[in-house]
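As structure tokens, here come the structures.
Read-outs: derived from the displayed coordinates by stated rules, not from any lab. What you see is a predicted model; the values in this text were computed from it and never measured. Cβ atoms are built from the backbone, for glycine too; each structure is taken alone.
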Structure 1
Amino acid sequence: MTSVIKYYAGINSVAVIGNYLPRQCGIATFTTDLVEGLSAEAPDINCWAAAMNDKPEGYPYPDNVRFEINQNKLSDYRTASQFLNINQTDIVCVQHEYGIFGGPAGSHLLKLLADLRMPVVTTLHTVLKDPAPEYRAVMHKLADLSDKLVVMSHKASDFLNDVYAVPEEKIVFIHHGIPDTPFIDSSFYKDKFGVEGKKVLLTFGLISPNKGIENVLHALPAIISKHPDVAYIVLGTTHPHILKSHGDAYRIMLQQLVRKLDIGEQVIFQNRFVELKELCEFLGIADIYVTPYLEEAQITSGTLAYAMGTGKAIVSTPYWYASEMLADGRGRIVPFSNPDAIAEQIIDLLDNDVDRHAMRKKAYTFSREAVWREVSRKYLQVFNEVRQNRIRNPRPRHSYVENIKAITNFELPEINLDHLKAFTDDTGILQHANYTIPDRAHGYCTDDNARALLVAAMGQKYLPTNGLGLDFLTGHYLGFLLYAYNEKNGRFRNFMTYSRQWLEEIGSEDAHGRAIWCIGKAVAFLDEPGHLAMSTTLFNKALPAAENFRSPRAIAFCLVGIHAYLDKFSGDSDVRRIRNVLSERIFDQFSSQATHDWPWLENALNYANGKLCHALLLSGRRMQRGDMVDMGLKALKWLLDIQTENRHIVPIGCNGWYEKGGLRARFDQQPVEVNAMVEACVEAFNVTRDQTWFENAVMCFNWFLGHNDLNMPLYDSKTGGCRDGLMADGINQNQGAESSLAWLLSLLTLQNLYAEETLNQWASQKTT
């Protein structure tokens, strides 16, 4: 024990943050093994876990999980940092994968880390080579908040240096941990699994479409022709998030392919998540382990590490981790999606026992540094190093989160899509409600399905979408809009009965404009190829009709969608031309009508007023038109001035609106009006970087939470919906689609604003 003490002298408590068994995923297995390995190597350290939950009820964790964090609930991250600080934890070790933390690109984690007082060691399970801006920003901040970054491949270290400019002294390489198993003959356990006398090929892990198992199946007929005694075992359940969002379609496809290729006698599907002991037995019976992943962008793989650690001959595609680990004859590399190459290498290995066993020995010997005993010791060395360095060089607490809190003074609610899902059937989202129940008597409308599409698209961009089903919902809403578009006249129909009968052939200009707004934004947010292609096609079909619109709100809706579309396809010259035409048209309407005391384009204020300012600000910023920006800011400031009382927003009521020179209607106040003001204030902040606009956006948002005339919340935290309006005598208790979608759009907008401003403030602090 004396030789080990030096690695962790003075460290009494270590907390590991990550997923944890019995949650079924690779991160959970790794975190569990790391906690157990550290506890075995340093039994006098109190090593425990803070587990990330992807569902509110969590999992039946063992006793060494002492804290649970709902990944989508921002306040849980703050509470977790308080818990870690109060318990005087000496070291926090984070298992980082973007998708297991909430917020855009997993940015909620940054709040937790920024509030910690102790050193942080972060293990990176994913390092992106070509990150989107939000992922790059999160990694930069994560590196800044971590005392050390642990990588499990040298390629990951190269990426951190070259792509993220992380200094080498901050990076440490430690192998992916593996169990310490003996080097045994593959025949030892075969009788137990019913494959005695067979040459066993094995692929294991959670099943998902990127695994490429179909390529091994296509290779099997050629292999069987040379070695009819081959059996191929596919071990593992479908990934829980894939199962929830897409069902078992991939496994079913594989099973159908087995039947088509007539290889059912040789293929065994073990649809189970097995414990470590049984997993090692499965690995023990394998003669060749096959890892046929479809893409190179995988920086580590626990399944490959386990296979090498049990001394398997391995055939793999050249994803990053495999190319590095299987170098120098430790495995065979084949091209992606090439069944013939897979068959050739497997046949060659089965034909040549000497080569196969030499490869096994090289892999096993190489992996001795990766057994958990050795890996745990290296982690303890790193923990001791960062602790000693922190003692010598104390770090000031990071203040960027406190800056945000000073502005907002409240935590944003957690996203809740239950109401959205309850109102969506196989046609689309129903528009009206009786209290919290969908009112089928009023059917559907394009307006609401367009806004629902935007919520689903924003959610896929900004939220950890595992298990939320947003991809499925996106398809529903896109399908509705595709059906709503009338090819004969190039316009959207709006209202549909519950029996799917359209009530008109042409909807209003406003309905068409809202559709273009939301489809254009969806183009900017969506990545799934089919959904992106469909939304892009529909946008380009529907846009020409808008060139002749005269309704200022329809034009404003269109402009917001156009600018979002151009964020992805900036080179589309025809869309830019229409953008210029519509921007000039709405600007001319303002210029010709606005006066000093009534800086507006009409003699009345009615609905979606904030969207007009929003469109002007977007056009002015993107077209470098200072006059448009000035007009938008002036009009928006005026709107806020006349709609703000006692530091809360009082939107123009729809029961009479506000005629110039007349009395302003105070009620019914509508959620959709507040949403327009939230988004306009956020755009004003983006244009000016004036913190006042940030504060105004939050003030408007607080209307939903009860900072309004009646001090009553419209958001229903139980259902996830929003009540339909603020009346003189109370709240309209119906929770229709328009109101609930306005709430969700506002919440998503604020969540993204928080994350972006957090990262911007950090970047500003770093440059100064």
Structure 2
Amino acid sequence: MKKTLWLLMAFAFSFSLKAQEDCSFRDPDISLDERAECIVRQLTVEEKVNQLMNATPAVDRLEIPEYDWWNECLHGVARAGRATVFPQAIGMAATWDTTLVYRVGDAISTEARAKYNVFSKHGYRGQYKGLTFWTPNVNIFRDPRWGRGQETYGEDPFLTSRIGVSFVKGLQGNHPKYLKVAALAKHYAVHNGPEALRHEFDAKVSMKDLWETYLPAFEALVKEAGVEGVMGAYNRTNGDPCCAHPYLMQEVLREKWGFDGYYVSDCGAIMDFYTGHKIVDTPEEAAAMALNAGCNLNCGDTYASLLKSLEKGLTTEEEIDRSVKQLFKTRLRLGLFAPEGAVPYDTISTDVIRSKEHQKLALEAARKSVVLLKNEANTLPVARDVKKVYVTGPTATHVQALLANYYGVSEDMTTILEGIVGKVSPQTSVQYRQGALLYEANRNTMDWFSGAAASADVTVACLGISQLIEGEEGEAIASEHRGDRERTRLPQNQIDFLKRIRASAKKLVVVITSGSAISLPEIYDMADALLYVWYPGEQGGKAVADVLFGDAVPSGRLPVTVVKSVDDLPPYENYDMKGRTYRYMEVSPQFPFGFGLSYTDFTYSNLTLESNKVKSGESVRLSFDLTNEGEYDADEVVQFYITDVEASVNVPKQSLIGFKRVGLAAGESTKIEFTVTPNMMKIVDNNGEKILEPGEFKIYIGGSSYSEVNDELGAVEGLTGRFEVL
């Protein structure tokens, strides 16, 4: 009997060795799952655990090099040296241009591959050297006080979905077998600060808000864009930590949406289970809880405790195998173990980094992101041969206001002052004095700045904030609230500074840099013209100058609502959507979502609905005319909104269901067609289910969302139509 058992064991061992010999994870002709399984079978349990943390060591005997999963490319390849710096994410959202965003994503991934290729050639494989990029951030910017809102695509789930899908597709490429880079959707889910509480906070939301606002963008990136990664947030959602959330991670992400990528914790988030949330007592409990829930990768080192978790029976080696396999599937999709010459991206050279083409694209993106909020008496554009321009303010030469956060660096970052100097005619005099500090009153009380405005034909006052004031928990070094803002106005010293300038200035143009919505009641009243330029990237100064002097017509639109005061907002810690964003606010905003002016005049006319009554499940087709009646060739951002007038539950006052950037020459007109599909008519009930109810629906079409302040702001008059679902 013993001899028989020994023979069986020997046969099994030899069969296992033979299977390993026959198994080649570098063979592109076998399936992805087989190749990943092949790797897992050849690893010891200690080696497997080491592969579950972002900084993975090499497995020399299998010729698997070390790899660090942590890389960033929010608006350009970040934290790895020279790269093209595009406008911050919120600025790209302000373009409302999905084709442009796709091109930006494609340019970023091209530079990413070039940098990876040269890093690998020199044996550099540490942090910020890999091809797994933890971008984009598709959280909903529900409250302007959140410092990381600048990383998002704004407050609307539909706009965020469309911009996010385009960006991910641009990053990941369209090769049938290999990813160009691996994009990631973060922070899943329901994550919007407060930054100071994120390691212990429980974001409590209704199922209606969860599915109506917080999840749609993640769903779109998974189901439409095929995003390769998802990152769990620091916070809890309705009691469970987002990196060990059975409902969100398994029932929704894997089962309902069919996600087949890797899930990673935010950095240090699993440690928060016992240090912040205090839902377990030990690292081994935290590690097992996250792993068992489906968190494949730990950004951090808590998963080093998984060996103890195994000893205590808190998890199994099968669970470890499942996660290791998922991670190697991503690396295989990137072609990291493919035969030489099999992956077309391996030949991309460093010549593409900050190529002329990419610089031109960064300029285009920055131009299209600029939002014109006021232009009294056609103050803008300014004549290039104007006699004297006075440039002043704390952000005129502030490079950080170009970079935002999660940035790369460039040898040619153009500030607003430099852009203006490079744009005006040789006979134009440009004078510059900073005049004010960014966030505190001048310590020297002498006024050597306001008098210069009196002799200038135009004064350009550059105000706003930067990553010093708003950003992530530890990086906004001038923030008193861990990167968040307590107030939505500009720092008081800047308001006081502008009052002095206004007293002397003949024509006052105010340029605002910011990554969030800033309440500007005093600024709006004082300015003759007002531009919102976000954090516009390396070409930002040139883009602003192009708009100021008429080489570009402003066409950006607000991806957020600008409230009049922080008093118009619910408490920051409250995640209920009631009273937030253009979809649910009851008070009038200062500037509505989607708003932005132009140098030309557009008109909407002749709205025709193919039918005013349709059966449930049928679409409604409509058309209208758009005309450029002004003197400038320009783009209009046409926006489509819907309201369910007779819903059985509380619904948004209006919801964006479509948009289209349309370029028209001066005097040109075009007919635009749009189809309202049954899915666009659906509402979300109190259980989080999408349903289509019979009744009356209202459609609004215009250059912004509908608001009672549109007329006084000079917004284009939109069109309204109604139809009934039987």
Quiz item: If we compute relative contact order in percent (Cα under 8 Å, 6 or more apart) for structures 1, 2, which one ends up with the highest value?
Solution: 2
Practice problem: Match the computed value -16000 of helix-only ellipticity at 222 nm (-39500 (n - 2.57) for each DSSP H run of 4 or more, over all residues; to 500) to one of the structures 1, 2, and report its label. | Solution: 1
Quiz item: Ranked by percent of Cα pairs over 21 Å apart, for residues 269-340 alone, which of 1, 2 sits at the highest value?
Solution: 2
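Quick check on the output: 22.6 is mean count of other Cβ atoms within 10 Å over residues 261-268, derived from one of 1, 2. Which one produced it? Can you show the working numbers first?
Details: 1: 15.6; 2: 22.6.
Structure of origin is 2.
47, 30, 25 is what came out when semi-axes √(5λ) of the Cα gyration tensor in Å was calculated for one structure; which of 1, 2 is it? It would help to have the intermediate numbers written out before the result.
Working: 1: 52, 32, 22; 2: 47, 30, 25.
It traces back to 2.
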